[in-house]
Each structure stands twice: as C-alpha cells, then as structure tokens.
Structure P
Amino acid sequence: MSRYVISGYYGFGNAGDEAILQAIIDSLQRQDRQAEITVFSAQPDQTAAEHRVRAVHRTSLGSIMGALRQADLFISGGGGLLQDSTSSRSLLYYLSLLTLARGLGCKTMVYANSIGPIRRPNNQKLARRVLEKVDHITVRDELSLQLLQDLGVQRPPMQLTADPVLLLEPPLVEPEERVIVVAVREWPSQHDFLEQVTLACRQLVRDGFTILLIPFHFGRDLAVTERLAQEIGQGARCLAQPQNFAELLADLAQADVVVAMRLHALIMGAVCNRPLVGISYDPKVQGFLHSVDQPVAGSTDDLQAEQLYQLVLTAYEQRQEIRRSLAKRVQQLRALAAENATIASTLAQRKKR
C-alpha cells in the first residue's frame, strides 16, 4: 500500500478537471487497490464524496503539511497547472507545493501536465529551479516537452505520455442522427469568434442539424452558452443544469460531431470516438488535436464561419471513416496515458524502501 497526495484545479466545478482527477485515482487504484489517496481541493467535502478519497482544503497549510508528511508521492497534475497566462499567483502556488512536498520528504511527480506558457522571466527561472528537483515529469503534449527544454530543465526524467482522461471508459451510447455538440467559452479577443460560431451553427441548422450546446465549466460557461443558443435560434438547445463528467460523456456520445474550445470536451469526445473540430484559444488545444489527427477550424483570433461550417460538414459526411481512424489513435494514446500511473507507483515504492 502506498500513500499519494494529488494537487490540481479540483473542487472548482470544472468537469474536465474532475475527469482528470477521477482518471488519476482509477489509474493509481489499478496499480494498488489499497492505495491511500488525499486530494487538495477547493471543496474538500464535495471532492471526498464524489471521488471517494480523503480531501483537505487546498489553502489550509496545516492540513497540507500533515498530508504531505505521511505521503510517499506528491502528484502535481494533471492539466495545465504550470503557466502564468492566468496569473503568476497560480504558478507560484503549484511550484510552492512541489517545493514543500520535497522538503517534507515526499517523492514528487509532475503528472501528465501541459507546461506553459510561462512568459515572465522571473517565473521562467523559478520554474526551472523547482522542476529540476522533481523526481519525474510527464507531459501530455509535445509542445510542453519542448518548453521544458527551452526553460533549460535537464535533470529529472521527462517523457511524453497522454492525458489521463483518455483512460475513462466510454458510455454505451449511439449518436443521435444529425446532432452537433458545441462547447465554447469566453476568451478575450479583438476578433468576434463567437459570432462566427453562431453563423456556422445557423447554417448547420438550415441543413437539418440540431445543435446541442454544453457549458463544460458550468459556472463560467453557462452565460455564454445560453446567449449562443438564443442567437442561433430554433434548432439549438443548451444544457441548463450542471453535469458531472460521467453525464457529460453521455452527452458527448450523442453527437455525430463534437465542436469545442474546451480541451476536455475534445478529449472526452475522442474517448466517445466522435469526430472532432477544434477552436483554439491555447496551444494545448492544437497539441491534442494534432495527436489524434483532427482539424482545427481556427483560433479565437481568426476563426471564420465558412471554414468551421465546411469542416463540420466534412466530419459528418466522413464520420464512419474518421471514427475507425480515431479509435486506433486513441487506443495508442490510452497506452501512453497508462504509463503515468506506472511511473507514479514505482516512485511511491522507492520512497517506502
């Protein structure tokens, strides 16, 4: 039996991050059914109930230190934790936990992260110093591996794996005829990319498709998703109740095609073996779509309705062929994703010796 502590963006109502957490827990428990797992969460009671693990508040220093003192391995992940595009404060929080865990005698692992962007020079230097003392780093895309090299990180073993969410089991749901799932979010841009999404969806509705809009991070995405549904008009509907990640998988499985900005809407769409069309707001989106050979319609700075419409139409018309190809690629990525837990288990065992 090994003791693990997991830190990430948990307890904030983001279905993608909650799916990451469950996938990590499932993977660790496949390695060791008696594994003891503690999670740092913004809502520890909710996390403990939903994921059936121990949880403490992510800002309670006493609880954090108590958990780390007993742990064999501290896991930072998964997701896009190590970046300063949201704020330096977020980056410093996650780097500080890695430093604290190491100081309290834990083995440490960066687990299937997307690294970056880290733009501020002082943050780059700090990230390099901290990451060079980690015991093992796995990343979920090639861009992150390149950024580690650009930062000058050389010492710990570093390798490309894949996002843990790829290991979730798909629901046994067949797609509904001519349903397109769309998952968007707000993002600052001089270009009105959401208007382009609206125009493309209106054309798809005229062609006889139904648009199912999903607020993937419910608290943040509901308003923009409801507004989009209203602007598209008849033929579009929005999920108005929060969904957990298992329910969202079932929703995505209804689709003939998944159109998304949210990375984990795309990943979970791939788990369900549905053709994907991405809208990029971050390099991690292109990175994943490249890994499964699925198209990017454009970015939040240059998306055009006609390009999005044509890609969705092509994906629908070629959906059977795409699903066969996608299934093979996802199977390869699942094998890579499983390596994360194998590495974690090995590190935890070394700590116990």
Structure Q
Amino acid sequence: MTGHKTKPIRILIQALIITVITLLLAAGLIIACGADPREACQLFAKGIFGSGQGFAEIFVKACPLILTGLGCAVAYQTGFFTIGAEGQFYMGALTATIVVLKFQESLPGPAVIIMAVITAFVSGGIWAFIAAVFKAKFNISEIIVTIMLNYIAVNFLGYSVRGYLQDPEGHVPQSAKVIKEVQLQSLIPATRFHAGIVIAFVSVAVIWFLMKKTTVGYALKAVGYNKRASGCAGIPVMKNIILSAVLSGGLAGLAGIIEVLATQKKLIEGISGGCGYTAVLIALIAFNNPIGVLFVSIFYAAMEVGAGSMQRKLGVPSAIVDILIGAVVILILARKIFVPRNLKEGRD
C-alpha cells in the first residue's frame, strides 16, 4: 500500500475513532445527569431543526465565532500564537460603540455603520499590533502578552460602561441603546438572522482568497512553515508576522461591533460570552483553514443551540458542549495514537 493511498485511510480511521469516542462520552455525561440519551438526542435535534427561529439562531451564535476563529487561523498560519481574540473583540466593540453613540444622531445610519466597522477593525488590529511588536522587537511570548492585554481590554470596557459610557437613564453597567437606524437589521422576519452574518461569510471568502490565491498569503504561510528559510528567500519575516497579527485582531474587533449593532443593540459587560477563547479551539479543530473555520463555527453553534434545548426540557447542563469540544481538541492533537503501525508506515 502506497503512502499516497494510506493518508486518506489514516484520516478516515482517525475521524471515525474520534467521533465514536465523542459520542460515547456524550452518552455517558447525559446518563450521569439521569436523562435518557435517546430522548436527549431527540430534543437536541428538535432544538436545531424544530423551528426556523431556532435554526437561524445557529448563525447568530456562529457569527462572532467565525470572525474570531478566522482571525486566530490567520495568525496561527504564520506562527503567531495569539490568545488575544477576546481582548481584540472587546476593544473593537468599545471604540466603535463610542463612535456610534457620538455620531448616530448627526449622521446617516449607513455612514455611522461604516465608520463603526472601520473603527472596530482598526482598534482590534492595533490591540494585536502591540503584542506583535513585543514579539518582533523583544522576543517576548505573544501568548503571555495577548492574555495580559485581554485582561486590560475586558476591565477597561467594564470601567467604561460603569462610568462615562453608562446609560444616564439607568443604573445597569451598560451603554445607551443604539438607535434603530444604526442597527444591523434582521434579514429574515421573526428571527435574529442579521446582516452581520453576511459580513462574516464574506470575510471567510476574502481570507480564503488572500491565503490561497495571493502572494501575500503565500508569504504569510511560508513564514509559518519556516521562518529561517523564508528570510533567506527574501520574505520579510517580522513584517508578515505583524501583518497576520493585525489582520487577526481586526477580524476579532469586527466581531465585537457586529455583536453590539446586531445582537445586543448596546454595549454591555461580558458581551463576548468568551467567544474569543473559543476561537482558539475553532481554529485548531479547523486546522487553520478558513472554510474549515466556517463549518466548525456553525457546528459548534448548532451544538450550543441543541444543548440549550436539552437543558430546558431535561435539565441536562449545556456545559456538556464545552466538555465535548475540549475532548475533541485533545483527541485531534493525539490522533496519531489511533493509527495502526502498518498504516502509519504506508506499507503493505
């Protein structure tokens, strides 16, 4: 058996084993909660496909995951291992909300939306740029720097919505509501399927084209494969690492303002719901492939929607989704141990 023929078989075996282990783990967790796995599965599927509103909710939840996961995937392809999508999300949401609240009464809605989107992208990119400079100039781990920047961004947003951005008509730590003319409206009646989801899909297409069909994408991936060889070939290593970081942060910042304008309609504490950290898992499971990020994000969101239905009807904790996703990541990282030795060698 040739190595070329063996590779698809090896991948198939790995995928099947990971799927079986994950299903068994899910069944075990459901039984441990005192519920019937068959009934839980029926409710899970009903939560996803039982109504148009529930199905649309999958894409609402997937939207920020797509953008933040896409950002992580771009950065990881150049070897910039950022954990900063959470902070970049917050900075994009915060700065763009300031712009919206300042100009929403004096400028046309579309102009304010465009300004907000640009502001969010630039702010998220600058927040990532800080970590990239520390990496390029001082060789300080981007993992440590981005985690610290996350704490700063999250607490700065909390300070803002409890201070100068707090809604003067209320006592809750949140900003005033964004007026309707500036909101990203629903595209499907009676659902929350909003225009930001289209932006997320377009972003996937743009990043796929950039990484697969342009010299810029080739340079970014070359740096990720081998920095020394790329430098010898005349590819500016640090420049491309910084570029990937800025793109990564910009996409996460874009996710932040979409969440404000389309879902929450205001800036609140904890607005990301931790999607900046989930994005790391999304990118890993998708092997940093933009199209893979799209499908993994939708799958993850579907699991959340289905698990919510199980929790409401059976009392099964929706935290099972997080346990299963964590298990899947570990299994993917350890996938080589599932391959028989004769297949690993690629011989008869």
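Just so you know, all these numbers are worked out from the coordinates, no wet-lab data involved. Everything numeric in this text was worked out from a predicted model, so none of it was measured. Cβ atoms are built from the backbone, for glycine too; each structure is taken alone.
Work out the source of 16.1 here, i.e. which of P, Q gives that when mean count of other Cβ atoms within 10 Å over residues 89-96 is computed. Here the read-out was taken from P. Between structures P, Q, the calculation of FRET efficiency 1/(1 + (r/R0)^6) of positions 161 and 265 (r between Cβ atoms, R0 = 25 Å, to 0.05) yields its largest number for Q. Of structures P, Q, the largest value of percent of Cα pairs over 39 Å apart belongs to Q. Among candidates P, Q, the computation of mean count of other Cβ atoms within 10 Å over residues 209-216 that gave 23.2 used structure P.
When mean count of other Cβ atoms within 10 Å over residues 153-160 is calculated for each of P, Q, the greatest value falls to Q.
Of the structures labelled P, Q, which one yields 36 when relative contact order in percent (Cα under 8 Å, 6 or more apart) is computed from its coordinates? Working through the options, I get structure Q. When mean count of other Cβ atoms within 10 Å over residues 57-64 is worked out for each of P, Q, structure Q gives the greatest result. Quick check on the output: -16000 is helix-only ellipticity at 222 nm (-39500 (n - 2.57) for each DSSP H run of 4 or more, over all residues; to 500), derived from one of P, Q. Which one produced it? Corresponding structure: P.
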